[in-house]
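Structures are listed in the sections that come next.
Every number here is computed from the coordinates shown, using simple stated rules; none is lab data. Everything quoted here is computed from the prediction, not taken from an experiment. Cβ atoms are built from the backbone, for glycine too; each structure is taken alone.
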Structure P
Amino acid sequence: MSFSDKTLKLWACFALIFATSVQVCPAQTKANAKIYQQRADTFYDKIWHSYRAPAYGLFTENFGAGKADSLTYFQGAGVEQKEVSYLWPFSGMFSATNVMLKMPGLRQKHLAYLDSLVTGVEQYRDTTRKPPGYQAYPARFEKVDRYYDDNGLVGIDYAEAYLNTKNPVYLSRAKEVFTFILSGWDEKLGGGVTWLEGHRDQKPACSNGMAALTALKIYQANRDSYYLEWGQKFYNWMYDNLRDPAGVYWNDKKMDGSVLKTQWTYNSGSMLEASVLLYQFTKNKKYLAEAQAIAAGTLNHFSGQKRSKHLDLHIDLPWFVTVLFRGYEALYHVDGNYKYIAAVENSLNYAWTHARDKHGLITKSWTPDKAELQKPKWLLDEACIAELYARLSLINTKKEK
């Protein structure tokens with residue numbers, strides 16, 4: 001890895017200075033773990049019943065009357081929504097469920113939901129191409145592209161499901177996903193995978209960051225050094241190619257070597273969580289210093305971009321911020337610095353109070369924007385709200401003990 005001890009010491013100093021100089025606004029309410037659990041539980045139920053497509057055992061992409069935005073998260077032009085959701089928003093429910101079943105008194109309820117989601121996600125599995133992998137839309141409807149970042153999300157979800165239940169089927173499926181991801185690795189640009197199978201135009205942070213986390217979470221489950229080594233390889237590629245000097249990650253590197261320097265919260269979030277995991281696995285303090293540098297850099301950067309005085313950071317996409325929050329949470333459990341947690345907590349509580357529509361769903365900007373309040377709400381934007389409140393409940397439960 002190309003970061004030096006001197007660089008890490010400088011970043012550790014910066015993180016310390018930043019921690020003492022930047023003030024985070026107090027939470028809108030002094031909500032405790034019980035209130036957060038109640039919000040997570042009721043919101044999860046609302047999403048399940050509002051978006052559920054029972055005929056297929058899946059979900060719809062949006063909920064609410066009116067014309068939804070075209071889908072812009074694919075290779076090529078905007079795509080119109082279909083009968084059921086694409087894999088990415090579906091995975092948001094899988095991820096939320098993995099956290100929900102950790103909460104006291106809710107495990108049995110959410111184990112049943114987990115069983116349903118596992119059955120659902122397998123509808124996206126495509127075995128007609130080798131190696132098997134998960135395509136963007138259920139295979140029963142049509143054959144579509146297989147994205148490496150989507151597959152990383154499925155791999156992470158299955159690894160988390162295994163850690164929660166010890167069901168060996170889930171670990172086996174996570175490993176199968178990682179085999180698919182590795183089929184996209186090549187040595188152009190020094191390694192890494194592209195965005196989707198068969199399109200070798202860029203190597204993005206989303207695919208490679210999620211690949212690193214998939215490998216590291218499998219290692220967390222089985223302690224097979226093969227996955228630790230691959231996790232480090234993906235991590236090193238990300239660090240060497242897409243990290244900016246402030247510890248915030250760029251979007252992608254094109255095959256001509258140029259870099260798209262757009263910065264999204266989740267690309268840094270995946271590397272923040274990966275840094276904490278590598279510190280926990282190796283006890284090498286360079287990873288802890290890097291995690292603290294990413295945390296300081298992201299809060300500095302995204303708080304500077306916020307579009308409302310009521311929010312502590314810019315909400316580029318609620319699920320993106322949730323991925324960043326996972327990294328903040330992982331770091332909090334190591335160094336006890338609640339400041340980063342509080343930035344998201346304060347913003348989320350503002351949204352809960354001020355930015356819900358007539359159905360009780362939250363706008364994508366977490367502000368009471370009139371146009372957003374009237375628009376249909378995207379499944380992924382809402383599923384992550386349940387996940388965030390579940391995570392906050394668990395954090396506050398541990399704080400109270």
Structure Q
Amino acid sequence: MNSQASYAADPALSRGRHYPELPPTYRSEYQRDRDRIIHAKAFRRLEYKTQVFVNHEGDLYRTRLTHSLEVAQIARTVARSMGLNEDLTEAIALSHDLGHTPFGHAGQDALNACMQAYGGFEHNLQSLRVVDWLENSYAEFPGLNLSFETREGILKHCAVKHAVALGDVGERFIYKTQPTLEAQLTNLADEIAYNNHDIEDGLRSGLISLEQLQAVPVFAREYQAVIQRYPSLQGHQLIRETLRGLIGSMVTDLIESSRAALQASGAVTLADVRKQAKPLMCYSDTLHQEKTVLKRFLRDNLYYHPKVYRMSWRAQRIIQALFAAYMQDSRLLSPKYQNFAREYESVDGEAGRARAIADFIAGMTDRYAMHEYGQLFDLSNMSPT
């Protein structure tokens with residue numbers, strides 16, 4: 001195993017957990033975090049939550065679970081090459097989407113709209129809420145009681161008004177300091193993963209074409225290189241080889257650009273990293289510009305494609321209808337969340353009840369949300385179960 005760099009996060013120097021625990025016997029603190037995340041119910045539910053396509057659209061499309069695994073793979077590669085802490089990196093990567101709603105970003109947008117009068121909804125904050133409170137597997141504390149560094153990495157962005165209420169984990173958004181390099185690189189690995197797998201899923205679905213992608217320089221360059229190397233290659237193998245090269249070139253750029261930024265900064269310790277005015281993990285200016293073009297292409301041609309838009313529209317209506325029904329009568333919630341609704345409402349009034357409902361909906365899988373909608377609103381289904 002490569003030795004760790006002096007600016008890597010050190011589990012022996014962790015800022016600890018909210019509820020103190022004895023140190024693990026055979027694992028580091030960050031390994032313990034990763035293991036707790038893998039065993040969490042919220043992690044298992046990611047298998048049935050969408051990236052772009054609704055879960056029942058096809059077995060080969062990405063889910064939040066496969067996406068999280070791909071982010072972890074890319075992030076660990078970068079961490080190892082730069083001497084950073086791989087266990088912390090993996091823990092952040094595997095937990096960063098735990099708070100996502102069913103139906104991808106369409107679900108989040110709908111739930112955020114429903115919650116506007118009650119503080120809004122943001123999946124980063126919800127991911128932290130899941131690991132800090134909503135998971136309930138342990139006798140000695142609520143949540144997963146993760147280390148400060150993992151919790152910090154989950155929180156990619158946060159408005160100051162929310163940061164104040166989060167205590168130490170929100171301080172960097174108030175004082176404009178930086179998180180660990182492991183958190184920074186996982187954020188960028190997330191981008192690399194979803195840009196590339198959205199291309200693959202978009203091509204597989206037929207919603208975008210290889211011909212259209214020739215207008216995207218970063219893709220066209222890798223595509224032409226593959227064609228020159230393998231002139232007879234076609235179909236899925238051609239796509240996979242192109243995306244393989246694209247991921248590799250993005251990872252290489254990230255590593256080389258970040259090494260240069262670290263050297264230029266003079267950072268030697270994690271404390272030095274935190275004092276920087278901007279993140280040190282970064283792309284080159286050229287790749288940053290090319291990724292902007294790629295993101296714009298995916299937005300215009302995939303995310304706003306009529307088929308995806310129709311799926312998103314339906315998903316939003318499901319979320320809105322469920323939220324309205326639960327707000328009208330919280331007895332429609334599961335027994336656990338009925339209790340949460342009463343508890344939160346006793347403290348924060350209607351806003352507390354709304355937050356419990358948002359927690360319930362955010363925890364649903366795509367198929368459960370559709371089932372629940374059918375149970376409540378499909379008049380042809382009059383069974384009480």
Structure R
Amino acid sequence: MSLSQQSISIIKATVPVLQVHGVNITTTFYRNMFKANPQLLNIFNHSNQREGKQQNALANTVLQAAIHIDKLNELNLAPIVHKHVALGVLPEHYPIVGTNLLGAIKEVLQDAATDEILGAWGEAYGVIAQAFIDAEAALYKVTEEQIGGWRDTREFIVDRKVEESSNIISFYFKPADGKPIATYIPGQYITIKVPLTLENGEQRTHIRHYSLSDTPSEQYYRISVKKEDALKKSDPNGVVSNHLHANVKVGDKVLLSPPAGDYVVDQLSSNPILLVSGGVGITPLLSMAKATLAKQPEREVTFVHSSKNKQYQPFANELSQLEKSNKVKVSTVHSETDGQITKDKLEKFINPSQIKDTKVFICGPVSFMSAINKQLIELGYPKENISYEIFGPLTNV
């Protein structure tokens with residue numbers, strides 16, 4: 001199914017309008033959709049809704065779709081497809097989204113949203129939605145049919161709970177049914193679904209993605225959760241991490257979705273790897289480093305991690321073991337005493353002769369990743385060789 005040239009031209013013409021009104025449209029969209037379909041609140045992250053992150057992310061996605069409407073194949077759908085499969089998004093959800101998105105366009109733009117514009121966007125949404133539905137169906141199939149795979153959620157038991165730092169705890173999950181579990185590619189995440197009762201007595205399912213922080217194992221999954229500070233009890237920020245830290249005990253059962261995510265290290269490549277993490281952003285990169293050491297001990301890996309101080313430094317023993325292997329070059333920076341990672345500091349950690357061939361992975365707060373990304377490009381790293389993972393809705397770094 002392809003778009004008519006008339007619809008392409010109309011949508012291209014709406015780009016300036018979306019640049020001005022995009023966030024207003026998506027904010028209106030979410031408000032109206034949740035009011036009419038409150039069951040969808042069990043799919044979306046309440047914290048991201050409250051802070052406006054999801055609205056901004058969707059506005060940018062819609063804008064990029066409009067800009068590339070004549071070349072939709074240039075859009076990278078993979079991150080969203082993986083998130084949708086992890087969340088359990090189904091084909092029947094797309095008409096709900098489409099109806100409310102077109103309604104929001106009409107509500108915000110009013111008379112400027114002519115029948116021609118709404119018709120063009122309706123046609124475009126149908127094409128884009130089908131692309132997502134097809135890609136997600138393929139990923140659901142692969143995920144379910146692999147050895148140890150499953151669809152939607154599966155019951156796991158908390159086997160261990162380990163304190164990694166003053167604010168990070170690792171949880172080891174084993175399958176409740178004792179059957180095999182799906183493997184994963186280092187860098188991927190699993191999704192936990194936590195039913196919680198709100199202050200008004202209403203029960204909602206809160207969903208969170210957490211990077212898998214260990215070498216792939218046939219026996220367990222490990223996630224490492226930072227306790228986020230909530231301003232008050234009703235604040236959705238930190239509601240899941242606080243619950244996991246305080247209330248989830250060894251022996252408890254949890255619901256997990258299969259591993260997902262396209263932020264992964266290519267285990268068939270021999271290119272050098274540079275890993276740069278800040279805070280809890282260490283989790284997917286630690287998995288990458290440990291798995292690479294186990295499977296490709298000859299591959300050069302440089303690991304630079306920044307944390308506030310030793311108290312907040314997670315995985316000190318595991319980083320030490322990596323360093324003792326003499327295969328992984330590990331450098332830790334404590335911002336309280338050493339300051340932030342700067343371009344000059346990065347130069348001391350890297351091999352200048354490998355810059356053009358090195359695959360770089362960054363993870364941490366968005367401001368941290370933006371600064372590191374800028375410094376790496378200034379040092380000569382090709383932009384296309386730099387990947388980053390955002391813990392939350394997609395945004396630009």
If P(r) over Cα pairs in 10 Å bins from 0, in percent, for residues 118-253 alone comes out at 10, 33, 29, 20, 7, 1 when worked out from the coordinates, which of P, Q, R was used?
R
Taking distance in nm of label points 7 Å out along Cα→Cβ at positions 294 and 318 as the criterion, which structure among P, Q, R has the greatest value?
Q
